[in-house]
Structure 1
């Protein structure tokens with residue numbers, strides 16, 4: 001069984017644009033089709049009201065030429081009526097189209113997050129967290145801007161352009177033909193600029209992800225940075241990132257800014273042609289004032305709509321680059337998946353068997369070679385050895401964060417690759433060397449091990465983990481907010497909360513990775529007593545560098561360079577005078 005953990009190339013090719021458009025419509029826009037159906041008549045009303053202005057202006061000047069008094073009654077009433085209709089419909093349209101765009105973005109973010117939750121650990125660890133966070137924030141914001149602009153402007157402005165051209169044809173078809181020749185000239189340059197924006201935007205979005213990662217790790221590692229005097233180094237690194245961000249942003253801005261001036265010149269050219277035509281009509285003795293004013297009004301309504309469509313193409317290309325990156329994330333298939341016929345894990349004895357396991361993280365350097373052992377039901381198996389010996393790799397394989405390249409792992413005779421992942425992980429409780437706490441209350445962090453736990457069960461778990469005393473001393477007790485990753489607690493306090501979480505999960509298999517490493521001597525003794533009670537009747541695997549914590553283990557595996565070099569209980573291993581004895585001599589003397 002061979003597994004590839006190499007990082008996939010997530011570069012977005014611009015030739016995926018049509019596919020991305022179809023997918024965006026099919027998976028995210030079409031489910032909200034009702035909003036489009038309601039908004040479309042409002043857009044038509046807005047476009048119709050806008051297109052009515054040239055005709056009203058033309059009619060008003062005709063009345064003026066005829067000295068018709070209706071110009072003081074009918075025209076103002078008509079203008080106010082058209083404005084009211086447009087205002088009400090525009091308000092409703094903006095609300096509906098923004099709701100559409102925001103729902104699409106919400107659904108996209110939700111699906112992205114669900115996919116990240118199912119991602120392989122290898123994939124998550126290979127990518128800086130800031131890169132992924134940037135997909136949810138910066139990329140999605142660009143997609144939202146494109147969707148808002150498109151849903152607000154596309155249909156409405158296309159209808160305004162059509163309506164304005166219709167008014168022009170009604171007023172003077174010859175002049176309308178001139179406009180129809182002039183404005184299409186903008187199509188090719190605008191499309192070219194849009195494609196250019198798409199490419200630059202991809203590079204900018206990737207760079208923002210890198211910058212976010214750098215800032216995140218620098219802030220998270222502030223204590224290390226200051227203790228090593230690396231402030232200037234970090235400042236220079238940040239400045240380089242900011243400078244590159246500025247360069248790409250300016251390049252993007254310069255490209256996007258070229259659209260409006262080009263369209264402005266086209267609008268001026270169209271107006272000049274209209275005025276020139278009207279001048280020729282006036283020299284020939286024909287009155288062209290009503291027609292001229294109506295036509296100028298038509299240009300005044302058409303030009304902003306045409307300009308908005310031109311800039312919309314640029315914004316849309318930028319948004320599609322972001323959508324493409326989001327889809328590339330969604331399209332990354334997980335490597336670690338359950339078999340099609342996978343069944344829930346049935347735990348009867350919780351007997352664990354590793355049979356000739358070989359494993360490497362990069363397919364080059366072996367992390368484990370020929371590992372075979374049995375963790376007996378209800379017993380404690382300890383894993384000891386120097387750093388890098390492969391102890392954590394065994395835990396990672398048992399949790400199926402990774403798959404081995406060779407060999408077989410079973411729990412009660414059931415192969416891990418034939419077990420539903422959720423049922424496997426429900427059957428295992430873990431206390432790691434660096435416990436992860438969420439920015440929530442102590443009560444919530446303990447209850448993550450069992451979301452339906454009662455307050456009494458949570459308090460009992462805290463008591464068994466020797467955490468009840470310090471929790472009661474906190475201002476809000478169990479409702480105390482621990483801060484980001486437990487930053488408001490000490491290392492020992494965080495560890496005891498993590499132990500309480502594992503206790504309340506009550507799983508048949510228990511994994512302890514240096515579970516008492518952050519505790520003082522008194523607390524360690526209390527927790528070791530609690531862990532011995534917890535381990536009773538459970539299959540427990542313990543990773544320990546401090547051999548004092550594993551002296552009472554039923555069986556001990558000594559690992560070095562990915563191989564089991566010794567095994568037995570504490571006394572038999574001491575008698576062998578091998579690596580375990582040397583480690584014990586250093587620590588227990």
Structure 2
């Protein structure tokens with residue numbers, strides 16, 4: 001076996017990623033991208049191969065969310081890219097920086113019927129911040145620098161680089177492919193001349209080095225806003241602070257952000273990844289009855305939260321309330337409802353600066369308002385406990401979530417992938433760290449689970465990762481348990497199995513009188529996972545929950561990816577919950 005391999009474009013890609021502290025690259029292998037994978041492997045960047053390209057992008061997405069270092073996925077040409085579209089759009093909607101490297105046909109074969117040759121840029125331009133084809137080896141590293149800078153600046157988002165296959169392989173091999181090393185004269189002179197010109201163009205100055213791009217951040221003087229906002233806050237009698245995922249975009253700021261929320265002492269509600277703030281019980285955060293609070297508030301501060309369907313397009317907020325919107329996106333600042341004051345900046349950084357300004361003295365100002373919210377919150381929690389004790393067929397899903405909550409410990413991470421059951425769990429499960437809650441975000445995507453699990457366990461190897469699945473959503477992840485076994489990812493997956501697409505069925509049956517397409521079988525998913533090399537458990541009685549969850553944790557601790565398949569009954573807890 002020849003161990004001496006000529007330097008190639010894949011090595012250049014790997015060198016740039018290594019300089020950016022990229023530790024993992026996610027992929028489903030393909031001949032168009034093999035040099036990228038071998039180059040990364042040679043430099044110690046771990047190559048994680050999965051069973052579907054969407055999983056690769058979802059995994060890169062979660063790496064970015066949890067580590068602050070851009071996640072990277074490499075996919076082959078044609079269907080390799082088209083299989084990622086949902087995952088790329090999810091990252092765009094969730095405002096997560098992801099780098100997608102895509103293979104492509106050789107430059108001389110473009111638009112000539114080559115294998116898997118499509119117009120990749122037209123496919124991804126509407127769902128990425130940046131999409132570009134690289135045409136020369138010397139442009140690989142500068143283009144990668146530009147792409148990463150674009151992905152992580154301003155409103156973060158996914159970027160795509162198309163790299164033709166003849167830029168990635170060694171020059172000598174490419175010349176051989178072109179027939180330029182052949183002794184015979186099977187090509188006319190003009191074709192030989194053209195091919196020589198093209199190869200020379202591709203590889204000209206291929207070893208030239210380029211300085212790393214310096215990222216320049218736009219900085220805004222927030223002190224100009226803080227004084228005015230502090231005055232508005234001091235005059236408010238019933239303020240509410242809403243914090244969304246965008247405020248937690250920088251993991252290095254999480255502790256400071258929690259301190260800011262504590263010091264500002266504004267009654268707070270969280271959504272998305274900001275649920276991680278629920279891990280700190282001393283913060284003035286309420287889990288329940290947000291709608292009632294917003295309808296009564298006289299000041300609403302939106303920190304990385306747009307007025308989209310989750311806030312009923314702004315209609316859920318008291319029409320007399322003053323609205324302060326802080327967001328990296330100009331469009332999100334003004335979406336559906338014009339704020340009293342809009343601040344185009346990082347909401348997390350702004351809240352920290354505001355807290356540090358010393359212009360707030362509100363510790364006792366909203367005691368009555370906070371007590372009112374606390375009473376409602378506690379009553380709702382009591383209602384949940386009462387409903388969990390209602391007898392259902394098999395296992396009451398609320399009872400399951402309350403029991404599961406007792407097994408989740410400090411530092412654990414919860415990955416949410418599903419509809420009805422996962423939404424129920426979101427009212428009950430308590431995140432145990434700032435990065436303790438991962439859900440798809442505003443796009444409402446099913447299928448994020450496997451990729452998010454990979455990112456969570458790789459970035460936090462000492463944490464227990466609990467994946468909460470609906471049985472419908474689990475269908476997207478099942479085959480990836482093969483990936484978990486091969487890459488030693490000992491997740492604990494809890495499937496709420498009610499044999500249906502219940503979130504849709506609730507309203508479809510009520511409104512249209514038909515359950516068509518919403519019914520599934522009570523599949524024995526735990527046996528399928530066992531066949532893939534994992535561990536599987538089954539629960540169909542509430543008395544089994546604690547014992548089985550204890551065994552599941554022991555199984556995961558031994559290194560096995562584990563599934564607990566729980567047959568759950570149906571409740572009216574989320575009746576009328578269809579969102580549009």
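FYI, it's all coordinate maths here, none of it is from the lab. None of these values were measured; they are calculated from a predicted model. Cβ atoms are built from the backbone, for glycine too; each structure is taken alone.
Summary table below
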item	result
If Rg/Rh (Cα atoms, Kirkwood Rh) is computed and equals 1.02, the structure in 1, 2	2
Which of 1, 2 yields 36, 11, 6 [semi-axes √(5λ) of the Cα gyration tensor in Å, for residues 253-324 alone, calculated]	1
Comparison of 1, 2 - label where distance in nm of label points 7 Å out along Cα→Cβ at positions 93 and 453 is highest	1
Origin of the value 5.7, where distance in nm of label points 7 Å out along Cα→Cβ at positions 205 and 293 was derived from one of 1, 2	2
Relative contact order in percent (Cα under 8 Å, 6 or more apart) - structure with the largest value, from 1, 2	1
Per FRET efficiency 1/(1 + (r/R0)^6) of positions 245 and 405 (r between Cβ atoms, R0 = 35 Å, to 0.05), the highest-valued of structures 1, 2	2
Structure responsible for -11500, with helix-only ellipticity at 222 nm (-39500 (n - 2.57) for each DSSP H run of 4 or more, over all residues; to 500) calculated and labels 1, 2 on offer	2
